[in-house]
Structure I
Amino acid sequence: MSSNVTIVGEVSYREGDGPMMLIRPGLCELELTAADATLGWQDGDDRLSAVMPRSDFEGYVKKGAIRLEAGQA
């Protein structure tokens, strides 16, 4: 089941072995598993996504860089 989150601070991810990339501020769709968080967003005509370890995602939430919808844990 997916839900929405809002990027309000600096949130980055790594594509493979490449450099760290920033996720632009704004609304993202979130899919959580026990191990990973997948964020998806629209950038113009492009649909982008990032997968990060769930621990990294939870760290961004704790720092306030990712805001959860009301009622999400």
Structure II
Amino acid sequence: MKVIITEHARKRLRDLRQDKIVVSDIIIAAGGIPGRIPTATRFRGFFSKSGRVFDIVAKDIPGGRLVITIIGK
């Protein structure tokens, strides 16, 4: 499944709260969510390669899985 990361989510990666979370962490996390996501939903408890815990908000669109935002812990 193609994972599309919004510009807002990419901008959030530069914030201190999302420090050490990279795009590849998000692609792996979003791609690992099973099933279909018809509405924007928050998924909790993903780990980046650096060990940082984060949540993502995602939904499925015709072009793939859209990651709307990232929330670092």
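FYI, it's all coordinate maths here, none of it is from the lab. Predicted model only: the values in this text are computed from it and were never measured. Cβ atoms are built from the backbone, for glycine too; each structure is taken alone.
Below are the figures for this structure:
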item	result
Which entry (I, II) yields the derived value 0.50 for FRET efficiency 1/(1 + (r/R0)^6) of positions 20 and 36 (r between Cβ atoms, R0 = 30 Å, to 0.05)	II
Parent structure of the calculated result 34, given that relative contact order in percent (Cα under 8 Å, 6 or more apart) is the read-out and I, II the choices	I
If percent of Cα pairs over 18 Å apart is computed and equals 31, the structure in I, II	I
Which entry (I, II) yields the derived value 2.1 for distance in nm of label points 7 Å out along Cα→Cβ at positions 12 and 60	II
